[in-house]
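What follows is calculated from the coordinates using simple rules that are stated; it is not laboratory data. Small disclaimer: the values here were computed from a predicted structure and weren't measured. Cβ atoms are built from the backbone, for glycine too; each structure is taken alone.
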Structure I
Amino acid sequence: MATQIFVNLPVKDIERTRTFFTALGYSFNPEYSNDKALCMVIEENIFAMLLLESFFQTFTKKPIADASKTTEVLVCLSCTSRAEVDELVAKARDAGGAVPNEPQDHGFMYAHGFEDLDGHIWELVYMDPNAAMPQ
């Protein structure tokens, strides 16, 4: 069995979160989704568990960071092209997400990103397989 990754993020509103990420083209595994949690399928073995804050809190004794004010994690996803990066950022903006930074073109890598409705930062990168990485 392949290793799977489940990134757990607290959210304020499950249905609002579902609507936002559905607008970006993501789907949810109904077996692991309910009124407290959404299991967003990113790839075959990559998932984001979007957990209602009160439910998320049951997994830790530490306070939950307010992602609109502090950053604890940057979720970075690879894309198949520059166009896919730009399309996902545009969909996020159209769905109510924030786009606080301009795209960055490093030659070998193109990056941009967005903040979801709860302030979590999602970085998107395209790595050009034909471009040389700087030494």
Structure II
Amino acid sequence: MTRQHARSGSPFEDRIGFSRAVRDGELVAVSGTAPVWPDGTVDPDVAMQARRCWLIALAALTELGGGTRHVIRTRQYIVDPADADAIGAVHGEVFGNIRPASTMVVVAQLLDPRWRVEVELDAIIPPAPPGPRNTSNL
């Protein structure tokens, strides 16, 4: 399998030179994903920001052939420890049955001061099992 890239339309992708996600074989890495809507707005509610981040990150994973069940690791960068419970609760909504390895880190700030959370994920998508053998000519 060749390397595949997913793009989300972020203006930073071209400017900085990155992809929203990259799949190389079975491994998918989704870049740091911020809570920005297509019109550039950012919801001030931290739980909504977390949901938006995971929506974007999981859309990239889906584009590359994966789903939530393939996620093995998540990272959440937050600027205020007081937001940890709300952000963690959203993580639980999304990944409660999957239980990936996960890290939450408090950082001094993110690229845009409106962002209170940014997320990343890694996934492994196993190869598709071989299809049924055609035995009609045997």
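Tabulated values for the structure
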item	result
Parent structure of the calculated result 30, given that relative contact order in percent (Cα under 8 Å, 6 or more apart) is the read-out and I, II the choices	II
Value 0.65, calculated as FRET efficiency 1/(1 + (r/R0)^6) of positions 69 and 117 (r between Cβ atoms, R0 = 25 Å, to 0.05), assigned to which of I, II	II
Source structure (of I, II) for distance in nm of label points 7 Å out along Cα→Cβ at positions 5 and 93, computed value 2.7	I
Distance in nm of label points 7 Å out along Cα→Cβ at positions 61 and 85 - structure with the largest value, from I, II	I
Value 12.9, calculated as mean count of other Cβ atoms within 10 Å over residues 53-60, assigned to which of I, II	I
Which of I, II leads on Cα Rg over 2.2 N^0.38 Å, largest value	II
